[in-house]
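Pasting the structures here.
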Structure P
Amino acid sequence: MLSICTTCGVQYDAAAQPPAHCPVCEDDRQYVNPTGQSWTTLEQVSRHHRNIFEKVAPDLYAIYTTPSFAIGQRAHLLITPGGNILWDCITNLDATTIDIINHLGGIKAIAISHPHYFSTIVEWSHAFNHAPVYVHALDAQWLGRHDPVIRLWEGAAQPLWDGIKLVLCGGHFPGANILHWPGGHNGRGVMLAGDVVQVSPDRKTVSFMYSYPNLVPLPEKDILHIQAVLQPLGYEAIYGAFGRNITAGGQQAVDFSIRRYLRIYE
């Protein structure tokens, strides 16, 4: 049995019985459901849920599940000349989803921003020719399912192709990272941010948290590190994990938001 935590949506290694614990939920960035730990399977999820594909920009699709499952995040499928990239992941994977993605050119690689979106990454990889799944080595301890398709990368950045790279930010998790797509938005650049950089409801600012559900902010040193990492990148648009995007002035929005955040520590 390949058990999936109903609260975070992460799938665990095969076992006769579900695990006794979900380390992702027991981490203080997340939470165990107050009614108790519970488990499901991909077959059960796919029976009651469907995935939506939304074209949010040229060569960029958001993929999300209805009704919402677990954390409710969105994955993004980036279409590039060198091959398609699935940025972050959702739990539900069914035949319709596989067919649509194959019609869009398949998936060459999967890249994950942090452990809350590990979901069913091995299932997705196996469905698309065992595409490599890029996870920062600093977050390896939270992997629920282990498989040779997992590529643990180290250091400050992981180049992919067409100028695209993963950039380590830290903060939300030790290995938390964003995807920088310099050719996106007519060459003005795109950041796929997950919630390592969380787009705010006003779509004009962003925020940064150690824990979103538990409302724990990041310390000043982490914000300063994120500022230093993001400043050299060029990007006009930011696409977040929950359907909130900034489509103009993204870099200015981040710069302003960091200055606003740091005023708390003055």
Structure Q
Amino acid sequence: MTSPLIGVAELAAALDSDRPPVLLDIRWALGGPPGAEEYAAGHLPGAHYVDLDHELADPPGPAGRHPLPDPDRLGAALRRAGVTADRPVVAYDAGPALSAARAWWLLRWAGHPDVRVLDGGLAAWRAAGHALTTDTPAPGAGDFKVDPGHLPTVDAGGAAELARTGLLLDARAGERYRGETEPIDPRAGHIPGAASAPTAENLTADGHFLPVPALAARFTALGVTDPARTAVYCGSGVTAAHQLLALALAGHDGIALYPGSWSEWSANPANPVETS
């Protein structure tokens, strides 16, 4: 399997080739600043901005803060960004891939065969001495048609079942898992039986993914053995995709995402909550 990551040098060479990849700028941060403003101030040459809140998710509601997007709306956004079925796609964000991984996961879920994430993101691109631009490309003429369901998901009931009988990984920070703080969702704590696996522990200090052997050792220690009996959740299904990317790097592809995540679970008073 081709690595889901691409380094700066490889991407720079690919952009100079006869068949450059489609570049997607997925900058986003909970609480801002708006990714569109950062994109306008400077982005990788040829990159199209894709809005995580409005194009890579449905509106917030009972299904959580970032429900999976309507396939038609997702397809329209990807075609506007020039995504085609037969051309590679590279997604990037400001650095640690926490939002770019959402695009990576969605494109694979939608059936795209060749999508990768820039390791280290825009920060790594700039650190290597490559230029940014404020030029905005014209809307693309992509032909990609979303065919949802190519990666597995679980609902709240499925997540609870795996927490009891398999392995459910909670990708949020440890203090949120333990219920010491909850900055945005209705209740603090975690799904009973879930294991704490903070996404930040997939990364080096400079925002790159850990080497594959280190990731493999991490997930072995967490008890990952059977992808079919494992799922991942986070606050709203965004950073969980980063965990799934790290798992794929470690050789555990095809693990399920709980899209509603804690934002859906905690909003339902009938769902039990555990703190520890």
Structure R
Amino acid sequence: MTLDNWDDLKFVLAMSRHGTMSAAARYLDTNVATVSRRIERLSGDLDTPLFEKRGQTFVATPAAKRLAEMAEGFDQTLRWEVGRLQAGSDAGSIHLNVAAPPAVHQAYTLPRMHELSETMPQVNMTLTEKVFAQGLGDADIQVRIGRPEGGRLKARKFRNYALRVYHGADHKLDGQWIGMSLRYPDHDILRQIYTDAAETPRYRVEEMTLVHHMVTTTGLPGALPDFMVRPEDNLVVADLPDNELPSELWITYHETRQSDETLRAVVDWLCRVAATG
């Protein structure tokens, strides 16, 4: 088999990253019919299925995963080469996409963006929110919960942290609490610490940043990473046994970007921000 239409691989990569034909089509700025046609053509050329329909999403087969891994490496290498060309241009700006949980952006990246502009004015940064660590996707750099296992990612410790139950300084624990959306695997993690909490929360919110906002405005207890809580929030650590769930944040990028000096400089800057924040 000859891969005459090697750019079909970008459709495999988009499907692997986004899970539906409509999402892949939006990312590729095309339509669902084109995505379907290109995937079917490549499946026919390979004489093997690339995706299996499960509910509303498509799950990559082993063959698609292998092709997506190859395309991911090419995509990252191409980004590096484009960055090198931009760095050598007098008017060139280097674009990097940094993905992280919203809480990380709120606590570290956003308050210090002026520093990055001063130290690396050639870098144009896009910040995207990514809570679940399902690979880099469209990002050049990702801050994620837990160290990645396997794959072709370089990993560096960002920081240790602990998840604790906090509440307003004037609040008395009465069983009410704030939880996260049911789409999160650990949406009720607070009840691992606060065992007398009601079975269901008083409020559910979509992101950890909203948990923080709700705890500070209502005083009700919520599970928060310690790096989010500031003295001006007027919050206290709940007087509960073993009120600490240790965890780690890691910063990752694709191994093909190891020699990308600008990307590594941004990784160094992010790690310094975490160390001094």
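Computed from the coordinates by the stated procedures, all read-outs in this text should not be read as laboratory data. Because the structure is a prediction, the values reported are computed rather than measured. Cβ atoms are built from the backbone, for glycine too; each structure is taken alone.
Which one of P, Q, R has distance in nm of label points 7 Å out along Cα→Cβ at positions 142 and 214, as calculated from the coordinates, equal to 2.7?
Working: P: 1.2; Q: 3.2; R: 2.7.
Only one of P, Q, R returns 2.7 for distance in nm of label points 7 Å out along Cα→Cβ at positions 142 and 214, namely R.
Out of P, Q, R, which one gives 35, 24, 11 for semi-axes √(5λ) of the Cα gyration tensor in Å, for residues 110-181 alone as computed from the coordinates? Walk me through the numbers before you get to the answer.
Details: P: 18, 15, 9; Q: 35, 24, 11; R: 32, 20, 12.
Derived from Q, not from the others.
Where does the value -11000 come from, among P, Q, R, when helix-only ellipticity at 222 nm (-39500 (n - 2.57) for each DSSP H run of 4 or more, over all residues; to 500) is the thing being computed?
Details: P: -5500; Q: -8500; R: -11000.
Clearly, the read-out refers to R.
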* Work out the source of -0.66, -0.74 here, i.e. which of P, Q, R gives that when log10 I(q)/I(0) by the Debye sum over Cα atoms at q = 0.16, 0.17 Å⁻¹, for residues 150-221 alone is computed. => P
